Structure P
Amino acid sequence: MSDQRDPARDPAPYDALLLLSFGGPEGPDDVVPFLENVTRGRGIPTERLKEVGQHYFLFGGVSPINDQNRALLQALRKDFAEHGLDLPVYWGNRNWAPYLTDVLREMVRDGRRRIAVLATSAYASYSGCRQYRENLADALAALEAEGLDLPRVDKLRHYFNHPGFVRPMVDGVLASLADLPAEVRDSAQLAFTTHSIPTAAADASGPEEEHGEGGAYVRQHLDVARLIVDAVREETGVQHPWELVYQSRSGAPHIPWLEPDICDHLEERRTAGAPAVVMVPVGFVSDHMEVLYDLDTEAMARAAELSLPVRRSATVGADPRFAAAVRELLLERAAAERGVPAERCALGALGPSHDLCPVGCCPARTPKPAAAGADSPFA
């Protein structure tokens, strides 16, 4: 019974954790159907999707994201077991199998009534948070239409500044710097990369009067970048110049998106005399297709054209420290739900994020119901 558990290891009221991710194709025949799922409702022709899918076809039509989620799933289960946390962990995707609705249905049939959700996106934004909540609402509505008893779902807070997310990235930067030729190592510059989004979406990711231009999305990334730069300086004694840059833009040319693009940044840095650059994919949890293609393929090719020594540091992936961070996030939220004080780990200037997204948080152009927030239609 929960009252016999160590309070620091008590997941009550939760009876399951759901790892919620984007999904990706696992073979050439999956690519276009996957992209149709991603772009549903936008009226994009199949021929255009085939063009976009060339990034996937270069790698046999397989995105690495599903295997990376399988690895994270196993890391979470291992960490939970080692720390006496008796809680099942499930995995569902927005855009490919295992689909979120199917997994939630399975969880309901397994008797799960209170579900904590970890999204594989660490920062505030529409696409990184609210869209996942909209997907949860869609899935719950589908189960309700089937006559199933709905579980309560709670999305765990943003973890961009949790030590278990930040420290593995610090180690990745240190390893990349060590891999550079000694003559350029100390003068190398750091390019922190994340997904570009429309500037309007960035501004709407938090009150501009509170967060400034770019909203919470930009401010959170800048805070993490500073944490990593400071940690690298403490380890090496070197203060590396740095900048937050963007990648993977996919919108119409006339719509303003966050800039500069990583490839443009590399060219500008070379022109300015930078001897080397380490690309730090701070905005991504794992080495999925946007890291594999936009950085490891496209940006590396541009650096080679510029004769600019470049390294790409590792993402967090299934690092045991990240798995431990997820456990801590789950237990702190469980304690809060029980009304018990708990430590909320966070580095940097911004502190721990809110547990419950407020009404109107990170709005879409077309309002849709979103679960796991203050404006959730599901109790």
Structure Q
Amino acid sequence: MVVADYYYPPLFSVAPMMEWTDHHYRTLARLISKHAWLYTEMLAAETIVYQKDNLHRFLAYSPDQHPIVLQIGGSNLQHIATATELANPYGYDEINFNCGCPSPRVAGHGCFGARLMLDPKFVGEAMSVIASKTDSPVSVKCRIGVDDHDSYYELCDFIYKVSSLSPTRHFIIHSRKALLNGISPADNRKIPPLKYEYYFALLRDFPDLKFTINGGIDSVDEVNTALREGAHGVMVGRAAYKNPWSLLGHVDTAVYGAPSSGVTRRQVLEKYQVYGDSVLWRDGKKPDVRDVAKPLLGLFHSERGNGLWKRKADAAFQNCTTIKSFFEETLDAIPDFVLDAPISGPPLISENPFAGVRDKLPPPYDSKEQELMYA
């Protein structure tokens, strides 16, 4: 059953991140925030198709992880269709198609991810196929351009064609272009400049569509600033992983206006221990203690005892066989006042990253010419 209508809208979401936003991280994130929208790691359509007899390993999730979005990637329409059909019974709240990953493994050898922005007709066809095979809403995550195809007009052309050829009405826009010349994914998050003006121009030129902004936003204060500037939603990536307590801990109250849960890190860890020890060694040698504890390593970011905690964790990974024993060997590094303190008020930023952005908007996109072309 699709249950997205029962949740708050995706004002805040955690970006899909390979090898990071796995089931363990999403469990931790949901213990901290009840309302943030969570994304899976990107799953290649081929993986889902070839693992059809082992789907639970890739697609199953705990019911408390709602609202949750499945992101898939691929360049073969038949595989995309079959993968979506196989995923549909799992009841994800949205199916997202990856048109933004710049990794050479994906955009190069795999010929999908960000490379698909150069073929909006195919993306429109893929989104139609996905929509026909699922009961869930569909969306696209993309960059603002690829290599030298980085004009605002080309971005609009992509958005127009995909939305005209499919039921897609939600786009997540990473406000940097992708460089496919072999630089690392990390460099692709830093070297291409942020162009927030492209995002806000899309709000102006496509009033019937929904756009979530992504890229360079690292605090709840910046999230709320983007929302006040008119963003339909905000997606945050690595900041939500590396410092989950400080960022996710403020989402429910500061973004959604919900009452504070008053939860402490000690209470979060007590619940996570029950979860962790229930999933250890499910697949023989995996997941091990390191796998399950990995999302916890940012929980005490900038707190007293954090350095010692991480050193003790590295040592404990060598011999601990349960999450309970891992905590027994490491948590004495963290003072009680840190473990037992509820979330404090969100830190404020000194500068508005979107200041003056509307003064830099590109000229409006004229869709009339496109309408004639696709009539």
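When mean count of other Cβ atoms within 10 Å over residues 130-137 is computed for each of P, Q, the one that comes out at 19.2 is Q.
Computing FRET efficiency 1/(1 + (r/R0)^6) of positions 90 and 266 (r between Cβ atoms, R0 = 35 Å, to 0.05) across structures P, Q gives 0.30 for structure P. Each of structures P, Q was scored by relative contact order in percent (Cα under 8 Å, 6 or more apart); the highest score is held by P.
Suppose FRET efficiency 1/(1 + (r/R0)^6) of positions 66 and 314 (r between Cβ atoms, R0 = 25 Å, to 0.05) works out to 0.85; of P, Q, which structure was it derived from? Traced to structure P.
For semi-axes √(5λ) of the Cα gyration tensor in Å, for residues 114-185 alone, the calculated result is 23, 13, 10, so let me know which of P, Q that is. It must be structure Q, since only it matches.
Looking at structures P, Q, which one was FRET efficiency 1/(1 + (r/R0)^6) of positions 122 and 298 (r between Cβ atoms, R0 = 41 Å, to 0.05) calculated from, given that it came out as 0.65? Comparing all candidates, it corresponds to Q. For FRET efficiency 1/(1 + (r/R0)^6) of positions 274 and 322 (r between Cβ atoms, R0 = 25 Å, to 0.05), the highest value in the series P, Q is held by structure Q. Between structures P, Q, the greatest calculated value of FRET efficiency 1/(1 + (r/R0)^6) of positions 10 and 234 (r between Cβ atoms, R0 = 25 Å, to 0.05) is seen in Q.
Where a number appears in this text, it was derived from the coordinates with a stated rule and is not lab data. Just so we're clear, the structure is a prediction, and the values are computed from it rather than from any experiment. Cβ atoms are built from the backbone, for glycine too; each structure is taken alone.
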